[in-house]
Structure 1
Amino acid sequence: MLSISLIMSSTFLEVELLTHRILIAFSFGSFLEGTAGFGAPVAITAAMLVGLEFDPLYAAGICLIANTAPVAFGSIGIPITVASKVSSIPEISISQMFGRTLPILSALLPFYLVILMCGIKKAMEVWPAILVSGISFALIQWSCSNFIGPALPDILAGIGSIISLVIFLKYWKPKKIWRFAFEHSIYKTESFSSGQIIRACSPFIFLTLMIIAWGLKPIKQLLDSVGEVQFLFPGIHNAITDVSGKLIPHIFHFNYLSAAGTATMISCIISILVIGLTYKQGFRIFISTITNLKYPIITIGSILGFATLLNDSGMISTLAKGLASTGYFFPFFAPILGWLRVFITGSDTSSNALFGNLQAVTAKSISVNPIVTVAANASGGVIGKMISHSSIAVAAAAGHLIGKESALFGFTLKHSFILLFLYAL
């Protein structure tokens, strides 16, 4: 992780450190969200920034906030696919509506991140780079979501933003280098061959190819047909009823072949030899990683169980109905439902699955286009991602902040409220 960070940094040496944060946290993180999702972008980008000796709290917090722009189109558009299924609205319609609102946030987010770190005055010193990063990302995200569909906006926008920023930085340099007071320069005048750069980037190239392949429906169906185990949860399967009196099934689908984690593991196995490690060294790193992440793993598992409890008990449905009773003000509150659900579960996909149909039905009852509120549910969800317990746990682990999750939560909470309010308006 450190090697690729250093190579990326040396590729455009003498560039202001703020642009590195934009490149890694925003552009590269969006690319990872489009391919992998499920916490991987925050974990990888936060670790890269910490490896470059940035302040761990800022590194993790900035990566969490930067991850808001791409979440709705994450994992090759799965959140929108789910929203389409539960609301019976065509995928392309939801993608288009989201692609007309989210790019506004995407264009402004780099400015927001830099102002957060160093204030408006310092941000204005690098405004050309910020503008190139945000506008290029927003334009590609808008065009892909409106004319192609929900699968590629994050991937193409992330790549486009990286390329645009790198090209721009070849011809433009800020007058001053900014860094935190406790940071020291780790950048040295060093050149790398094309082979070294490709080898350093190879893990992410393999990861991208594998995740895209795993996201193709025929491949997923084939893998599920030979590598999926299902079992009923004893004690709670069909033992609880929902508000309509229907029994709630609790079936665990262990799709060990088609899961994104399997694609990631295969990518790692291939990458180990390419980057010059032995499998013995790779196994030691794997064990060390598991050891470091033992508490976050327990935390995330507990959160998922707690989310199931909230759903089965009717707490989430009660809150949703309360907000839905606001009548003509409901479009303002629609993003709050998505925000609330993602805050609890950490998944925009599950938020759309639970509230997508409710958003559509409520919109029709007050004569509002249901596409607006279904898209608003997903948009609120992306803002809730930065404060979800699972995302906080992942970011804390990547930033070596285990035991300081509350500080990280406090760092992102106010920004989540600010962005939620603006998006609701």
Structure 2
Amino acid sequence: MNSPHRVVIIGGGFGGLYAARALKHAPVQVTLLDRRNFHLFQPLLYQVATGTLAPGDIASPIRLVLKRQVNARVLLAEVIDFDIEARRVLLRDGEKIPYDTLVLAAGSETNYFGHDPWRPLAPGLKTVEDATTMRSRILMAFESAEREADPAKVASWLTFVIVGAGPTGVELAGALAEVARKTLRDGFRHIQPANARILLIDAVDHALPTYPLSLSIKAEEALKRLGIILRTKCRVTDVRPGEVVIEEGGKTETIPTQSVLWTSGVRASPLGEALARASGAAIDKGGRVLVESDLSLPGHPEVFVIGDLANPSAKEQQNIPGVAPAAMQEGQYVADLIENRLKGKTVGPFRYQNHGSLATIGRNKAVADLGWLKFDGFPAWLAWAFVHIFKLLEFENRFLVMIQWAWNYLNWRRTDLLITTPRTPAAPTRENPPHA
């Protein structure tokens, strides 16, 4: 009896998990490798960072997602390299996993554009740890301002600088404004959280630069109504303890702040570079692997790269954004291609179907670009909510998120305002001397 075709998938994100699930009825043995034991719904990380949702609301254990798929196994492991000729994946612990077909879907990480020393001062928003760190940083700013006697230092603690005016930055800014203006409004005695300054900074001409200009302007108007200060055509040149330096129109400005939150761009996983070294493939300046029109590695039709790690646009000139729907479609496509190959059939090149984009800007405010239809306001916010609920993998998660959103909508509360990461104590003041 012949052994089943071995498909190894690296990464339990949208692309990898959709590929694994789509192979449920194929005559293959699927092995999914990930260094985390859960699938994370990254589009809602900003809601964890602002206390609306708990990490468990937007994460699903991969084993439970695939528990009924008898041809799939899940291994908690970290991939560090590839042996392309021997068709093996090399793990950090020394084990080598053989494959007949390899699907690399390792995703991306926060990009500081060559300024990695800024990382500890300006947390990104790509992982659960990022979100809880950001949440603690935000809440500690209010707590520290409450203990501070110096008005200038209070202002510094209550100044939040968000770098990046794409969908994540816009959504984070809107949620943070609601935390300051509504959720924390009556919880402090020395400060007024509503006095917090929220600056959204980006070098682009308008917020949401990938959206039609009309929707970008609508989003900017919504941000302004929330009291958010939008600084476009402006770039960050330095991030230092207690301040951020920006350049606008040739002029440099230093903004005192204890809270810099980074949402400005992503870079492909380092596994893309490892695969390029092992195979001789090319990568672009963002670390993405240049692949063929069927998402396979040039010269290695048994290796596929999908999601944020793949750049199939070099030959086909497709504009494929690094978003969850694109990764889902690529995962489904590769699974179909693998199954058809085993049947001796061919499949045409991958074609991305853009079904639209949605971004929320706080309560009842959102913009929607469906291509054939563009709208904003409450209808767009409602569409955004239903789409995100639908994409959550587990029914339990969908139900919990719906309950949380309904509760928060009715009373403006956020249910997970916990400081959970190690903190640096606020400086003692005359009103709050150090403990003996």
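Assorted remarks:
- Parent structure of the calculated result -9500, given that helix-only ellipticity at 222 nm (-39500 (n - 2.57) for each DSSP H run of 4 or more, over all residues; to 500) is the read-out and 1, 2 the choices: 2
- Among 1, 2, structure where mean count of other Cβ atoms within 10 Å over residues 166-173 as derived comes to 14.1: 1
- If mean count of other Cβ atoms within 10 Å over residues 198-205 is computed and equals 21.0, the structure in 1, 2: 2
- Read-out log10 I(q)/I(0) by the Debye sum over Cα atoms at q = 0.06, 0.09 Å⁻¹, computed value -0.28, -0.61, structure in 1, 2: 2
- Which of 1, 2 yields 28.8 [mean count of other Cβ atoms within 10 Å over residues 70-77, calculated]: 1
- Answer label among 1, 2 for the case where distance in nm of label points 7 Å out along Cα→Cβ at positions 78 and 110, calculated from the coordinates, equals 2.9: 1
Values quoted throughout were computed directly from the atomic coordinates according to the rules given, and no laboratory measurement underlies them. None of the values given here were measured: they were computed from a predicted structure. Cβ atoms are built from the backbone, for glycine too; each structure is taken alone.
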